[in-house]
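Next up: some structures, all given as structure tokens.
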Structure 1
């Protein structure tokens, strides 16, 4: 039997892979597109398993491994984990397993600490993110000298996944979760989930113009550029990059919602059955 082929090393003309538990990561993808207009992008929405925030860490890690393997099999030169919960549960394992740059998310506690005048920062996130060791480390490093008020925002991911960005149910959840933070004196709100930028208008209506709302997407896009530049992996040339989309859920529904969030009509492909339907175990790219 011949020896296995060595892994293909990343090359500048290959795409960047981005994934999230669902459509929320499109808020990061759009910032990457703005920062790196010449890059080809691959996006996976794992909406059949959203939200990740209430799932066991082992389940989340298995999903992240499977999706990253799928993206690597399609020649991704770097992978962006556009999900705070997935980053906390799996980014260490992904970096050990895959020989390419892996960029994750984290709530913007550090810049929020530098921004607040009242000394109170509110963090909206899923329970999975707020209970992660990664978030605890952020508080330990950057939370001294300020009060960080955390608010699990159960149900907001589901409202965004349903396409309800401004309805009464979504508005009611925003009021339930944001009002206590404002009453505690928070003048800076950290969006600790990539779905939440899509409901910023509701948050802004409630919080008012004097409260700063921190979306980590632009900072992540700058970090992607930096990592690619450090590895000499920035795309050559100046032509506009392409974008492809996959979902583990219904493609027609995904296309309608993702077109709305992306701001242009998109085609959405169905993930291969091994990665779409099997949450446990590893995805075999040769069997896709």
Structure 2
């Protein structure tokens, strides 16, 4: 709700309350605290609980209803853990944070970032996606992320500070093409979340877990236009408040042949991005945001 000043103030109050508590806790405890909050939200948030369970039933029809509910609950717990972990990590400088990270497949990022015309990163709302952006920007700056402002302007300022605190830049989702091209032409990187549902007039229908899902073709079109490779990246929680960031082989954009239109080529590329996300989510389904109404008509 954009015009809800009282609600926004209440949300800001609870945010500061949670943040104050996190500052008193060791970082390694922040996830457990967040997991408790996520579990509470799962119990109280009937609508989001229903969305998560229905999404899991559609993606994994061979599972039992008990398994759907269990993963939905664990996903909510992880969301709370991710939220509190990201806030708690504000206590670290960049060197301290990087010491907590183990990298896999770094050569894929290095190769993409070493070419001309910048590089692109794709990741879903999976694992610790905010931490992932910090780490990428630490190794290959400048790095920009595309995002939609929050409805709550007070919390949006907090999120902007969080995303840009180590020198990363934020590109507003509305009219993002110009900002993305500018960043790529400067030799930097741009990260885009690929798994959100978009309005039908903005997206294309691409299979995701076996069902058509309205998906933005922006990443594919940008890769085709700029020639920048797209590297899928995933950040996993590790014990004791640490992280593991995994980079997959780059997905290269090829110029469409005479029998293939640019829109068909963009759809094929977008499908490849979602296939990468499907693989990661399928291996650790509780790390994805199932409460998002991804397949809403």
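Every number here is computed from the coordinates shown, using simple stated rules; none is lab data. Since the model is a prediction, treat every value here as computed from it, not as a measurement. Cβ atoms are built from the backbone, for glycine too; each structure is taken alone.
Quick rundown of the values:
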read-out: Label whose coordinates, when distance in nm of label points 7 Å out along Cα→Cβ at positions 51 and 251 is calculated, return 2.9 (choices 1, 2); value: 1
read-out: Structure responsible for -12500, with helix-only ellipticity at 222 nm (-39500 (n - 2.57) for each DSSP H run of 4 or more, over all residues; to 500) calculated and labels 1, 2 on offer; value: 1
read-out: At a computed 2.6 (distance in nm of label points 7 Å out along Cα→Cβ at positions 99 and 235), which of 1, 2; value: 1
read-out: Per distance in nm of label points 7 Å out along Cα→Cβ at positions 67 and 179, the highest-valued of structures 1, 2; value: 2
read-out: Origin of the value 18.9, 62, where Rg and Dmax of the Cα atoms in Å was derived from one of 1, 2; value: 2
read-out: Of the structures 1, 2, the one that 0.97 was derived from, the read-out being Rg/Rh (Cα atoms, Kirkwood Rh), for residues 91-170 alone; value: 2
read-out: FRET efficiency 1/(1 + (r/R0)^6) of positions 107 and 243 (r between Cβ atoms, R0 = 30 Å, to 0.05) - highest-scoring structure of 1, 2; value: 2
